[in-house]
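Some structures to go through are shown next.
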Structure I
Amino acid sequence: MMPIRILLVDDHPLIIEGYRTILLQTIKTDIEIFTSYSIENAYQIIFDEIAPKRFDIILLDISMPPFREKRIDNGLALGKLIRETHPAVKLVVLTMHGEPIVLFNVYETLRPESLMVKTDIDFKGFTLAFENVINGEEYFSETARNAIRTLNLQNFCKDEINRKILLMISERFTIKDIAHALKISESTVEKRKAIIRDFLNIKDGKDTEIILVAKSLGLL
């Protein structure tokens, strides 16, 4: 039986080495581990036209510096590309983000086999996640699981543009910046903001009120 081939992608080498050590010490299945410290390097490994490598599982951190040459902005964008080109690969996503709408966005975009908030997990949880994924099961840390369960009931959150605009509002993006980032018109952004206000039951609130209400509802 061939070993399970795992690629660990994170821009913090010490963290990667920690993950590698845990897996080698605890996973009983025969595994082979590869590491990458940047999106550019991970792209080169995964999409090498001359000698492409086969991976069974890829671990990603969604918050990583971009690979501008290929217009891959972060780990989420890399994960999306992997999903589109290598659908059989199982994705394990680790993030420091605990905001429900961020986690739900990752879930809806990638449908990962595992999604974990770093502050949720310990040595045992990390090992269990990989054991589950190797055995064809899923694993979601508590914060991720609660976010998915809660927001999955709200149709508003299932719309990717709605999620992205709400996130950008919380990050103080202007209408012009949002339109440029999402490649839509400023009038479209205004209309979407009106939908967001309506969903949050805000009449004419400014961005600060949108943020406050969204946080009170557990969206941010």
Structure II
Amino acid sequence: MSKHYIYPFLKRLDEYFRERFGSEVDLAVLFTNKVLKIKAADRVKRALSRRKSKSLGVSLAEQDEDEYLVFYMGLLAAGLTDVWALRKYVDSEVKDFIELMKLENSKFLWSVSRMLGISSELLARDDECGYKVVLSSEPKSEISCFQFRLTIPKYLTYAERLLGEAGWSLLETYVREGYVYLPKSKYVRLLEDPLKEYLIKLFEELSFKLTDTNVLEDLRSDIAEVIRREYK
């Protein structure tokens, strides 16, 4: 299965259309597909709903071309309905992506972080230990593994929202010679905010390419109704 079916943000929609169909993306035509529109509406409603299930909205087995397209259609529909709806949709999608990425190897996470503009070093290949540190003394020693490191200024920038949580202050992390060392389990959380910003930029780029917003009227009405029903 192609990774961009699981993580649609890995391949921009216009790039996908050029490779898949040899043409530029026509968003107006895309939104004439009734099946995809229904799926897009369901995806946005699930993201906005206060009663959203704790499980991921779509199983890995269901991730296919339709779901890839539906992700972008949902992004556009939410964003062109309401700024708050866009933020809520992005927050929900990123939360699901982060949960899935916790299962990925270190090399994949590093490639995603580079795409998002995060400056760091990969210390391990696949899921090897990477940089090993003995944190406890004899007779019982404990080895901690760190797969990533980044400079202190970079860490403080990327982890700004997390610094108030337990385990994220500099005093609670392993710091050596100007670098903060992180295990994969913590590094993946650094991707949250940069990924949210990236998805917002994708929306802004795509919204300029949709010349006829009338094709979204029914979707926008459905989304607005969810907002009125659950939040106002």
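A short reminder: the numbers here are calculations on the coordinates, not readings from a lab. The shown structure was predicted, so the numbers you read here are calculated from the model rather than taken from an experiment. Cβ atoms are built from the backbone, for glycine too; each structure is taken alone.
Kirkwood radius over Cα pairs in Å, for residues 95-166 alone computed as 12.6: which structure among I, II?
Of the options listed, only I reproduces it.
Work out relative contact order in percent (Cα under 8 Å, 6 or more apart) for each of structures I, II, then name the structure with the largest result.
The maximum falls on structure II.
Just checking, which of I, II has the largest value of FRET efficiency 1/(1 + (r/R0)^6) of positions 7 and 135 (r between Cβ atoms, R0 = 25 Å, to 0.05)?
If we compare FRET efficiency 1/(1 + (r/R0)^6) of positions 7 and 135 (r between Cβ atoms, R0 = 25 Å, to 0.05) over I, II, the biggest value is for I.
Rank structures I, II by Kirkwood radius over Cα pairs in Å and report only the one at the top, that is, the highest.
II
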